[in-house]
Structure I
Amino acid sequence: MSAVRVVLVLGYVFLYAPIVSLIVFSFNASRLVTVWAGFSTRWYGELWDNDAIRGAAAISIEVAASAATAALVLGTAAGFALARYRRFRGRLLFLAMVTAPLVMPEVITGLSLLLLFVALESWIGWPQGRGIATIILAHATFGTAFVAIIVQSRLAAFDRALEEAALDLGARPWKVFLVITLPLIAPALITGWLLAFTLSLDDLVIASFNAGPASTTLPMVIFSSVRLGVSPQINALATIFVVAVSILVVTASSLTLRRPQR
């Protein structure tokens, strides 16, 4: 075996061995996550009966879906402005503001948004405390940056002759956008939405700054649980996420491979 293959194998083992170990020990009968005591699915049943995790998962999915949708709308508009209007007053400032969440530490982003919400509450009385709405706004803020970059990159390689041909044939600008532009950039929009959804579902730091007592997200519950010791229920929960993501990746890959054949 060549040195390149050895390094490749070691790299895969380093990346995926912990995941495989996590999946295996999610079926462990023992409460200790490092001692194998036989095959059992009891932790999946206890996970289903855990109201705290189920409630946090529902909140996380609601927040992620809402934040990703808001980020998609705002990020698409920002991406169009950056790609189609290359010269306007304040473009450099606008670009810096859009891309700032990409390089800003999450602690700074979370703290600044918390101070903003506190100031708004004292000035106009909204939001009244922190909750799901503040988490959605916070996640939509940094999700917009990722969507804007993806949409801008897609529009940079867009063939505008198709839009010009439709305009020459009498189509109105909104009709051209809905019939020509939107379907052609749909893969970029889907990618941006999924990326914003994943980032929101995975976020811990920003959500911790902007969450309230009744809006605990799933990463916050997992982090609190792990601080007291890793529970087999967390292994079961992680296994469910791994399986769900694997199914989505395989499905997306199969659809991508079929498209050139069509």
Structure II
Amino acid sequence: MRAKKSRLILMVIGFGYAFLYLPIMMLIVFSFNESRLVTVWSRFSTKWYYELLHNQSILKAAWVSLQVAIISATIAVIVGTLAAIVITRFKSLRGRTLFNGLLTAPMVMPDVITGLALLLLFVALEQSPFWPFSRGISTITIAHTTLAIAYVVVIITSRLAEFDRSLEEAALDLGAHPMMVFFRITLPLITPSLIAGWLLAFTISLDDVVIASFVSGAGSTTLPMIVFSSVRWGVTPQINALATIIVSLVTLGVIIAGLLINRQQRLERILNRNGR
């Protein structure tokens, strides 16, 4: 009976993984297909990668998306870390519940509503002589940062909530300055959550098409917008090649992040053992 139950669990898990990853594997395989038909295999070829690397519109959109994703993820981690510290360390702060709700509100708001609200905000700000930005890369970055902060705050708040503050208190008792304690003890120990938050914010920015469509301007088309518009007329093999490159880069980033997180967790266990 137990063996049948184990086989059933393995079958369900295998079906789940196949449902999730088999389409991605098929996409990768057909990116090396010479045929222009994305579902008919002819023979192995890398010509679509060559054509992709000479497609200036896609390359320009990819560069815009990378700029926006890197900048917005970095700002979101910095602001989100400070906000998470306020939420977890200053429990007697007046308006703390409202502050926490305002930070996490973009997570539950529909993207259409968020994009429309930001569009109206930027249109109103453009009427001001003191607003330096027109709709373009800057406004997309601001919009993606606003969305990503909510996710970063949730991740870092959960890490700080279970943080062992005895290490900080020991350093303070030994005469360390609070800023030194933060940069030498707190920040290294929460690095795994910072990396996870940055990767999630980067992915959200790189994946967004709805909000970017509202707040973008001339010359600021992102890669998801290019892909979405091209899919309307049928998927081309260049899109398969592009997706394969993105999947490879994301996989590499996840592997590197996993190694860094494991290293930080080992460091934390060593510090905890030494503290005892």
Give the label, chosen from I, II, of the structure having the highest value of distance in nm of label points 7 Å out along Cα→Cβ at positions 20 and 212. I
With mean count of other Cβ atoms within 10 Å over residues 28-35 derived from the coordinates and found to be 13.6, which of I, II does the value describe? I
One of I, II was used to calculate Cα extents along the principal axes in Å, yielding 71, 70, 35; that structure is II
To which of I, II does the computed value 18.0 (mean count of other Cβ atoms within 10 Å over residues 60-67) belong? II
Can you say which of I, II returns 3.1 when distance in nm of label points 7 Å out along Cα→Cβ at positions 124 and 172 is computed? I
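Comparing distance in nm of label points 7 Å out along Cα→Cβ at positions 76 and 236 across I, II, which structure shows the greatest value? Could you put the intermediate results ahead of the total?
Numbers: I: 4.0; II: 2.9.
Top value of distance in nm of label points 7 Å out along Cα→Cβ at positions 76 and 236 goes to structure I.
Laboratory data are not the source of any read-out in this text; all were calculated from the coordinates shown. What you are looking at is a predicted structure, and each value in this text was computed from that prediction instead of being measured. Cβ atoms are built from the backbone, for glycine too; each structure is taken alone.
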